[in-house]
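The structures come next, written out as structure tokens.
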Structure P
């Protein structure tokens, strides 16, 4: 563990815990930041190179899910579909997408994530969960909304998770239902882990079909929908 007193930054290195590689904590501002370092490579990239660089990104809470994880998962799915070998050059279209992604990856270092997810001395804390889906991916995220004695509201992202849509095409309502299930699982995990008092929790989806399924007895639904509605 290295301490840079001039910048007030505590860096967790490989010798301390490999799972926190590239994650830093600014002691003075109490922010978590990412320290992504992209190495110079030749113009030729392989699947091995892609996986090697992706492994440098440690994001246990899914805070990078919207801008990194979804892009990476879709890219990897395409590589597996095209049966690209470990040391074969990437197909032209995938190589172009990967090159652009690599160039933008260092912008992650500009992110500043507050370590505290609630305001100071909150009077009320709510949990809000959102789920959504599109043709190629789906996911969910959880925010904590806290209010202090002066009525000042603080909203912070707490946890997020994304998944790539299965190879077998699903209708949009079914993908939305899968996203709602991800949200339900995230919420269960969060509510078990938090020690603060959550006054109320609200889950949001923009799919009227999913809302209709959730109000229907599972035994009246088809197997795919029924099993997921039951778990939710």
Structure Q
């Protein structure tokens, strides 16, 4: 057995994206076929556990759905307005990291997503201290804010037919995301995007860093690795 989070858009709620941890049968192995068996098992368990969840999209390169593969941070690209430069979300994220002994490594914007993620400087430059994307600095708290902002901005620039298809799903997963090992999750970011879109807050949220943080100020943007119970305790501590 294994446990993975399922991210559910909750427009109008205090947390715009609900995180529920689901236990399911895990199929070991590195092959795509084994990953997809685990995905099917996770989705089946999620539907049994959460009656309101029906249509679930796996957002990763292992997804059976072409849309899910396309929305992987490795594949999802966007073009910057001022520089007119196109890069993947993964390259933007990795190239914006600032460490104790170096960064941001802007040359990673021009690399493939895999090259950017595996670059030795990312591993050997000391402690991560902040992000810097084209002159705008982002602190490490809220924990997933910068990644969510990047991903949501990239989603907003997708064709309307793609956005409409995204909005048809009631939950999102990423089989590769383990909250015990990682913080940022593309499935969480897309759930947040759906809630912002359905509340007509998307334009407001993507104007600037300050506007994004203000728009989601009551949202637990660091909740990608937290279950509902933990989120509730965090909310109580913030009031």
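All of the numbers you see were taken from the coordinates with simple rules; none came from a lab. Please read all numbers here as calculations on a predicted model, not as lab measurements. Cβ atoms are built from the backbone, for glycine too; each structure is taken alone.
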Output the label of whichever structure in P, Q has the greatest value of distance in nm of label points 7 Å out along Cα→Cβ at positions 72 and 152. P
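P, Q: which one has FRET efficiency 1/(1 + (r/R0)^6) of positions 104 and 160 (r between Cβ atoms, R0 = 25 Å, to 0.05), as calculated, at 0.85?
Details: P: 0.85; Q: 0.15.
The correct label is P.
When relative contact order in percent (Cα under 8 Å, 6 or more apart) is compared over structures P, Q, which one is greatest?
Largest one: structure Q.
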Work out mean projected area of the Cα convex hull in nm² for each of structures P, Q, then name the structure with the largest result. P
Value 38, 20, 11 of Cα extents along the principal axes in Å, for residues 128-167 alone was derived from the coordinates of, among P, Q, structure Q
